[in-house]
Structure I
Amino acid sequence: MENEMKGFIVDDHLVFIEGVKKLLSRHQEIKIVGHALDGMELLIKLQYCIPHFILLDLEMPGMDGYIVLPILHEFYPEIKIIVLSNHNSEQIMLHTAIHGAEGYLLKNSGIDEIVFSIKKVMNGGFGFNDKIAFAMQKELDKNHLVLPPKPVGEKLDPNDVKIIKCILNDMKIKEISDKVFLAESTIKVRKSKIFTIANVSGPIGLLAYCKENNIDITGPI
């Protein structure tokens with residue numbers, strides 16, 4: 001079928017996989033072409049079949065979703081990742097977004113919400129849980145509406161990107177200073193500069209700014 005969206009489901013519960021597959025089979029534009037019970041099995045199967053999207057569980061025996069997510073982002077950046085999790089934690093949602101996920105839904109989400117998120121990420125949008133999606137979209141809308149012209153020469157440099165990664169990983173000023181080998185006073189000034197350039201006030205807004213401007217915040221700091 002033209003414009004068919006092909007997906008994998010990765011979860012350690014086969015009953016859950018079969019249930020989601022059955023519900024998604026009612027939508028002709030979505031086809032589940034494979035599944036895996038952990039991250040390692042997924043990586044093996046990706047050598048033979050590349051889907052358009054993956055529905056990924058985080059907690060699995062062996063190679064779990066936390067481990068395989070950055071690997072997928074590095075080696076298969078064309079695949080859209082939607083996390084399906086039991087954890088309604090904003091910090092976990094931020095963590096997955098930082099490491100390459102385009103969406104995050106709770107496992108008790110209705111099938112219509114899952115289908116909506118699949119279509120949304122396949123069209124370049126965010127498919128996150130309503131709480132974080134609303135906050136990110138609010139920041140993006142604010143940037144479009146009131147972002148002032150940046151002063152000439154004011155831009156982010158490689159150290160700023162490292163600092164952004166630290167901020168998104170909830171590190172304090174001293175921890176950032178130790179990590180990037182800059183004085184705490186310098187970190188404070190650079191942090192203020194970063195938020196001014198991005199025109200945001202918190203980590204969700206900063207994450208949205210990075211996503212919108214294609215700033216790579218994955219990988220080690």
Structure II
Amino acid sequence: MNAPAPKKLTPIARRGLMLVISSPSGAGKSTISRALMEDDPTLGMSVSVTTRQRRPSEIAGRHYHFISIREFERMRDSDALLEWAEVHGNFYGTPREPVEIAMAEGRDMLFDIDWQGARQLQEKMTADVVSIFVLPPTMTELQSRLHRRAEDTEEVIRTRLLNSRSEIEHWREYDYIIVNEDLDTAFDSVRSIVKAERLRRDRRHGLYGFVTKLLEEEPEL
């Protein structure tokens with residue numbers, strides 16, 4: 001006997017949300033971001049441009065668009081970037097056009113960016129942004145994770161550890177704080193945040209038409 005087809009849910013139009021995940025380097029934001037993308041194929045990833053060198057594990061166009069400083073300056077000066085920041089001596093930025101198209105079409109976008117970029121997005125598109133800051137359980141564990149990653153030189157690791165303290169100082173600027181002591185638990189918390197934010201009344205502009213139609217119904221008594 002064939003199983004019954006799943007009931008088709010009534011679609012309610014909504015504006016997309018901008019999910020911002022930040023953390024000091026090594027605390028887990030990129031790992032959580034990748035897990036979210038695998039878990040929810042409807043979630044789009046905002047691919048930043050950067051002037052830093054590509055790491056061996058990174059794929060150009062998937063993790064970042066790797067560009068020259070001159071090209072970055074051209075995009076920045078022509079207002080083609082929604083936000084930009086200098087981090088660890090390199091420039092990062094979010095191309096404006098794909099984000100604005102996604103928001104209007106009701107598609108959610110994920111941003112794996114630092115506090116500087118998050119602040120700019122919050123200032124420009126406050127109603128669309130949901131911000132999450134990921135903390136390490138201890139600074140010792142953060143140092144261990146950076147070494148286990150084995151993708152940076154000792155000098156770069158020292159720089160990242162020094163910068164992590166000033167980055168953590170910005171935790172109050174975020175909507176949600178996750179302590180990544182256990183990756184599965186941290187991921188479940190982030191996934192719950194996304195589910196709840198998608199149901200917010202102020203994001204679901206289609207509710208007005210839905211409720212109007214609902215109240216016009218006259219069921220037989």
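The numbers here are math on the coordinates, done by the rules we state, and not lab data. All of these numbers come straight from a predicted model, not from anything done at the bench. Cβ atoms are built from the backbone, for glycine too; each structure is taken alone.
With mean projected area of the Cα convex hull in nm² coming out at 13.4, pick the structure among I, II it was computed from.
Details: I: 13.4; II: 17.2.
It was calculated from structure I.
Looking at structures I, II, which one was distance in nm of label points 7 Å out along Cα→Cβ at positions 23 and 199 calculated from, given that it came out as 3.9?
Working: I: 3.9; II: 2.6.
For distance in nm of label points 7 Å out along Cα→Cβ at positions 23 and 199, the value 3.9 is produced by structure I.
Which structure, out of I, II, was relative contact order in percent (Cα under 8 Å, 6 or more apart) calculated from, if the result is 15? Each step should come with its number before you reach the end.
Values: I: 15; II: 31.
For relative contact order in percent (Cα under 8 Å, 6 or more apart), the value 15 is produced by structure I.
When helix-only ellipticity at 222 nm (-39500 (n - 2.57) for each DSSP H run of 4 or more, over all residues; to 500) is computed for each of I, II, which one produces -15000?
Derived from the structure labelled I.
Suppose you compute distance in nm of label points 7 Å out along Cα→Cβ at positions 15 and 47 for every structure in I, II: which one lands on 3.3?
I
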